[in-house]
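What follows is a set of structures for review.
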Structure 1
Amino acid sequence: MAIEFDLDFIFGHINYWLFVILMLTGLYIVVARGNLLKKIVGLNLFQAAVFMLYISMGKISGGTAPILTDNPDEIYSNPLPHVLILTAIVVGIATTSLGLALIVRINESYGTIEEDEILELDRQKSQAEIDQVAKEASRSS
């Protein structure tokens, strides 16, 4: 059983191809980049891909708004996926703004937004605290 990939199939499912490309791009940015601001952008790309998937699944060709009419054969589109995505967009904006606010505070504290540099600064600070405690312990004994 061979699946035939002709142009009608590819262009008929273009929204799903774009979903996969956006999702993989967002995931790559989150995993591969050390800059916190780039990670937020990657998360937003990933989130937009999920929005596009849900909206694509909620659309029915020839479907109308779910308003009752006299025609019993009318096809209706389900509005629930679209409503859920509106809610998810609001939550996504709030999450993005919180993430950006945290990045600003991290930059004020550490002077950088690079993940590796922040971890190195934390390691140096912890080592300095351990050395200080060891020095005080050796003085008291």
Structure 2
Amino acid sequence: MSDTLRFREDVAADEPAVSLDAFLDQPEADSVRIEAGEDVTVLFPHLARVRLVEVDFPRFRDGRGFSTARMLREAGYTGEIKATGDVLVDLVWFMRRCGFDSFAPDVAIDPAVLEASLQRYPHVYQNSGDSAVPIWALRHPELKNG
């Protein structure tokens, strides 16, 4: 696995992530790994002790992890959400919008290509898990919630 790409200022969690079942059985665990298809809502009552949630992408075409990150952010989770596995450079921008703030792709991502990808779209069209203001709200600030 390549180096982690991290878009956070805090110190990274130093404990390895454990499976969801192991996390629920270990009150001292603070890092958890969510596999594709697992029900992330069972984690919600424990979010106060979670420092890191790793979300696995077994294949780039499996988008369930996007929903997992968004659900965590909507539940109030502010800790690190790391996408692992088949993470492609052209999806990182969208993953960041859903709430991911670190990435551990199976294949290394060229930093120059990543930067170009992240800068490609200066505006967004809908609200998401990030703080980007949609273009319609910039054009029509009186329509705060569209």
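Here percent of Cα pairs over 19 Å apart was derived from just one of the structures 1, 2, and that gives 54; the source is 2.
Taking mean count of other Cβ atoms within 10 Å over residues 60-67 as the criterion, the top-ranked structure out of 1, 2 is 2, with the highest value.
Here the criterion is distance in nm of label points 7 Å out along Cα→Cβ at positions 108 and 124, and among 1, 2 the highest value is seen for 2.
Given a value of -7500 for helix-only ellipticity at 222 nm (-39500 (n - 2.57) for each DSSP H run of 4 or more, over all residues; to 500), point me to the structure among 1, 2 it was derived from.
Values: 1: -26000; 2: -7500.
Traced to structure 2.
Which of 1, 2 yields 11.9 for Kirkwood radius over Cα pairs in Å, for residues 36-99 alone, as computed? Label of the originating structure: 2. Work out the source of 1.00 here, i.e. which of 1, 2 gives that when FRET efficiency 1/(1 + (r/R0)^6) of positions 68 and 84 (r between Cβ atoms, R0 = 25 Å, to 0.05) is computed. Structure of origin is 2.
Values in this text are rule-based calculations from the coordinates and carry no lab data. In this text the structure is predicted, and so the values were computed from the model without any measurement. Cβ atoms are built from the backbone, for glycine too; each structure is taken alone.
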